[in-house]
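Listed next: structures, encoded as structure tokens.
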Structure P
Amino acid sequence: MDKRNAGKLAAMAALGTAGLLGAAAGAKYLGRFVIDKVHDRFLKIITTDLYDENLWEAVSSTMRIGPQVVLETELRADRAKLVERPMGPVNQFPGLDDLKFNFAQLNTLPTEIDTEIDFSLTIGKYAKKPLRLNQFMMLAPMAYGIAMSKSVKIAMAKACGAAGAAYHTGAGAAIMEVMNLADKVIFQYDRGNWPKSHQALLKSHAVQIQLGQGAYGGVGSMMKSNMIDNPLRKEFKISKDQDLITHSRQPEVQSPEDLKQLVDKLRNFTDGVPIGVKIAAGKYLEADLYWACTSGVDFVVVDGAEAATKGSPPILQDDFGVPTVFAIDRAAKWMEKHGFKDRISLIASGRIRTPGDALKVRALGADACQIGAIALVALSHNQVHKPLPFEPPTALTWYGEVFADRFDIKTGAKSLQNFFESCKLEMAEGIRALGKTSLSQVNREDLMTTNEMFAKGLGIPMVYDAFDPTQPQPPKVRKLKL
């Protein structure tokens, strides 16, 4: 190519580039011009139209009524069916955030950084085969098939086994291949009409009798036979036309006195593993505790009103039950007063999300806690993008959902294991900050509150209450001579 032709090509290229840049600049200018005009026009309409024809009225009405209520009203109006909301209540209950811990500094010295913190705990200490753990957090019951996919249950079992946390079968079919992956297993003796696996019962390290739960109380549920696929039907061991029914009552407990018979039956069958019950905290919590504790149980799980489930009517989530902070406080005080606290373990459940939440329910008297919704969040780490933006994150974890087959077991198991281990490390730091060396030493004397209702209801001092060091104090708090 001669210099003359090369020059022509270069000139043409330059003109082409300039043309493209000019077109891009023109498009940018035109776009900005259009957006500016539309914005100005929209802003003028919004700021001049009266409310009876102003589009902003939809915003103010929604803010007044609440986006959640508006949405659920639309769902109720669209079809005359029961609305079932996943993942628990959205209303703000009095919560654990209003509790604060003390700092050890001079009067009580903080624990040295290299001091190992003792996390050992025992569920059912007087059972023939106590459940011994070194992790305060345990998995909450989450049902296979009714809620979770098998892949998710496998990941949960692997994570619990690796982190030393107790795995919970949840309601539904107990799959032996999943149970074999966990180190410590709690079997859910559910209210369902499907057979209970004797093999799974004998494999378990504790049995939890399902009486109620915070997001559902004792209300039953049903999965119609046409919604159950063949693999699931086989695992539940039910016939082709059989519906899956969770009864409102535990079928073997038709009166409070019947509970003792069921507890004795399960204890004998399992050769002495801890037997417990799970109840939703209600107005008559202490009466429910009386029947549970006098039946001979080894542990009681108290589920606060903030607890979640795969789906339950909003009315049961938002308008029923006692918030976790008061439920655990009431349960611990009643069990202590009547001599049950030393023999029967108390397990807290219901919107326990952080290491701080866990340490606070320990301070209120819980011997362990169960985590559910937050475990699903941790489990979905680095995978939650898969169903978004057109499906909710739970489409990755629920059985039969379109994205369930894209859940990666290895990633999920490692993420949940990391969460358990990270929480334990953080709780250890909190225990050192209190000047203590073991989880069992944390108690209500370590707490204060920013909420006057808590101060009155829990008997915990307000953060603005002055401390008088000259008065008699609990052990390890020095009385000073001024």
Structure Q
Amino acid sequence: MEFEAVIGLEVHAQLSTQSKIFCACSTAFGAPPNENTCPVCTGMPGVLPVLNRRVVEFAIRTALATSCEVQKKSVFARKNYFYPDLPKAYQISQYELPLALAGHVDIEANGRMKRIGITRIHMEEDAGKLVHEGEFAGAQASLADLNRCSVPLMEIVSEPDIRTPEEAGAYLRRLRDILVYLEVCDGNMEEGSFRCDANVSVRPKGRKEFGTRAELKNMNSFRNVEKAIEYEISRQTELIEDGGKVVQETRLWDAAAGESLSMRGKEEAHDYRYFPDPDLLPLVVDGAWVEELRKTIPELPAEKIARLTAAYGLSKYDAELLSASRALAAFFEASSALFGGNHKVTANECIQWKESIASGKLSPETIAHAVEDRETGAISATASKKLVEIAIETGRPIRVIRDEQGLTQVSDAGALEEIVSRVLASNQKEVESYRAGKSGLLSFFVGQVMKETRGKANPRVVQEVLRKKLG
């Protein structure tokens, strides 16, 4: 019997606001434990939450960028469960009436295009975290760090349209790119600002009914998501083929061991006893505001990749590398506007020096002048690399450095003819061998000319002059 997987992904994206969703505490990562807290986010009696408008703005922009329908009215609810890092014993989230519904993200995986549906986008607060260090009464101590409590999250729930680990990875990469382009989330998986839970089940191919699903957690990279899903598909398939039954549960991915481990039984929605939060009014979104925010949506990655390939003749691979960063793509276009020559070379330079570009150590003029000088033969590829490195270190104009370093190539054929004639006159034996058929000696003559010019001759022009002189 052939089985197929049914996969749905729940992405939790931490929104890049300066303050938390219901209080004014900082969202900065890496602060000392419990420094960024107040009576509101630590759940003290008698406090009231106040909704952060910027959180709503970021969530609406994400909904528009993923073709979701922004709901005029949405409601915050209390999701009740007890855990040591959740001081209120409930999480403020959205349930029956979320902010946005029915969107999609288009991906390319396994050599074909596919549309992955988005069920809903809603806002919620994050919980804290437990820090396991030290000992208490002879056992390992677990300490609560509540800095993360009430940090704003946006949960993006996909439809169960994903069938393979590759499709899951492609969906997550595209979704992350969209969020980073919108500047609503930094997409850092290592710091937990872009997290994913995967719901995985298998069923006999052709059957419409879903199988029993398991939820996978603790995946902190795209590759780990793909590997965890691949493992879980294999585990469930083997279990069913051996006559067993898949249990609905939450499982943790152990990247070191390369396997998922049972964590706890999977809760259903009724287990959380959702009810509307009495401290927060229903959220009513003005349609005019939504249209204003629609105008702020930038050109998104898929659109940019298509345009770069069409407008600049780039390969899709190069366009994807450039479009991975909105700033890098803009830098490439600025450089190309300054020198409209070989766009492929300009793209390669931007990709090669992307870290220095991101840190602001290179200007579009530097790359444009480096590419132009190489294309016109003013400098060699080796000199170009050296000049860019010096420009990064000093911040000085690349052509000023070029002239100071004496790295300009001699590309005038007339100026090189005399040197070539002198080299050939000094190596008559090799000239005779070349004319007798030993064409590999051409590189010997090029080397002699380069030696005479102290490396300043343009090798391409030298070869042209040599071939002419040697007949």
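Read-outs: derived from the displayed coordinates by stated rules, not from any lab. Owing to the predicted nature of the structure, the values given are computational and were not obtained by experimental measurement. Cβ atoms are built from the backbone, for glycine too; each structure is taken alone.
Structures P, Q were shown, and distance in nm of label points 7 Å out along Cα→Cβ at positions 134 and 174 at 4.8 was computed from Q.
Among the shown structures P, Q, from which was the value 19 of relative contact order in percent (Cα under 8 Å, 6 or more apart) calculated? Please list the in-between numbers first.
Numbers: P: 19; Q: 14.
Going label by label, the one that fits is P.
Between structures P, Q, the calculation of mean projected area of the Cα convex hull in nm² yields its largest number for P. Comparing structures P, Q by distance in nm of label points 7 Å out along Cα→Cβ at positions 206 and 294, which one has the largest value? Greatest value across P, Q: structure Q. One of P, Q was used to calculate Rg and Dmax of the Cα atoms in Å, for residues 262-461 alone, giving 28.3, 98; which? Label of the originating structure: Q.
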